[in-house]
Structure 1
Amino acid sequence: MSKKLSKTLIKAKQVEEYIKHNPGVRLKEICQKLSLPQATCFRLLATLVYLEEVIVVDHCYYWHSVDQISGQTSWQIAVLANAFVKENNFPIYIGIESDNQIVITQVVPRDNHPEDLNRLTETLPINLSAMGLCWTAFQSPLIQERLLKSASYDGGTNFTLRDQLELKQAIKIIFQQGYALDDEEKELGTRCLAVPILKNGRAVAVLGISAQISFFKRRQIKLLKNQLTKLSGVISHII
């Protein structure tokens, strides 16, 4: 190696690249994989965090994307969400708003269930889906008003909210509790849960899961909500 090169900068770049490809990695693993002394590795990580190239959540390190839900960030989301999918056997859907409806832009499927990917690019009504109501609840009042005025009341079930005042009240509750639940409101026999991915207090995307009520039991809601909320919190830090 040329004496003119900065060994410290090269090591820092190696650390950054390792974190990019291994989101959620801890200090000990970085030291072992890159053969770095712990003190050196810690100083490099502290510097990268200070420069906002890397963020740390619960002693786990993540690359800090400069773009919201960029290609690199989407890959990190998939890696992080895959642990939830494997543990709970639910696919995860990521959606954003477009033309007053939610579009599923990313799917993290279950193993050996390629059909989970069929929902990619699916559109969901704002008022007939947990993901739509969750997105709306974490927007500014002006955007909420626009979304609710554009809501279509075609379809749904007997459990679907069809009154503007009821929808506004539901959105307030969703905001307070931090998640939205669709209990057979869009489709009979189906239960859906959604949490926001927040940036500066506003949703930039939503995470959602759904399944038949025979598989997605009511007693699971609290545990799954807590796990999804923790996941969305990590994602909020890396975008």
Structure 2
Amino acid sequence: MKEEDVQSFSWAQKDCARHSANLVSIHSYLENRFITSLFQEGKMDLWIGALAPGSALIVWTDGTPNNYYNLKNRYPNSQVGKCVYYNSYGDLTGQWTSQPCEEKLPFVCEILSSTPDTVGSDCYSQYNNFCYTRVRDNLSFKSAQQNCVLKNSSLISIHSYLENRYITTLFNIDGSVWLGGQITPYDTLEWTDMTPYDYSNLKHVGNGTCVSIGLVKYTNAMDWSTGNCESTYPSICKRPLTIL
């Protein structure tokens, strides 16, 4: 759950607690990149649930282990501030910095692991610790992504053959469904959720840069195509299960 209202670190944590949540803790590269996708519309830094009590140490407020970090060089710096924030734009995108806890920033809440009934309660389907929500409305690529952002998600990125095959089970239609991929001017594919391009099933290149998957009823058709971003298709939103 993203909160664009600005709060000090302590008040942000209290606000999360009202939802039986904590300020988000980050434990992998993919989680770190996903946070960026939540605030693509605005240039802002945001609180995450990390404190810096020492010069080279962070502690997560939810008690989870410190098994991943992406700190800016020479940070955390407890002399500058003991609360850690996430840079979501510019050259420092995805890096973490510390600053005074009294500063007021937006923030991201994460569901506590002790509330499993809440996790994914609004999901159409769950797979490999991600929530997938199908959107039947025919939307342009841009509108589909904006719709996913309203759900604290992003258009789907696909990272394996098994995930690609799984997607074909979410719709029983003949036609195309938007994925979250776009072809860059350098002829590479980028995902809207900022995750790495480590799998591809792109088979057809059309007159456009936005990527869709072709589905055929009762088959395992799952080829990707590029096409006009103004075309209107159903879509699939994706987010980690623990992001509200």
Which entry (1, 2) yields the derived value 39, 19, 14 for semi-axes √(5λ) of the Cα gyration tensor in Å: 1
If relative contact order in percent (Cα under 8 Å, 6 or more apart) is computed and equals 17, the structure in 1, 2: 1
Using the calculated result -4000 for helix-only ellipticity at 222 nm (-39500 (n - 2.57) for each DSSP H run of 4 or more, over all residues; to 500), pick out the matching structure from 1, 2. 2
Give the label, chosen from 1, 2, of the structure having the highest value of distance in nm of label points 7 Å out along Cα→Cβ at positions 192 and 216. 2
Taking FRET efficiency 1/(1 + (r/R0)^6) of positions 8 and 144 (r between Cβ atoms, R0 = 35 Å, to 0.05) as the criterion, which structure among 1, 2 has the greatest value? 2
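Every number in this text was worked out from the coordinates using simple rules, so none of it is lab data. This structure is a prediction, so every number in the text was calculated from the model and none was measured. Cβ atoms are built from the backbone, for glycine too; each structure is taken alone.
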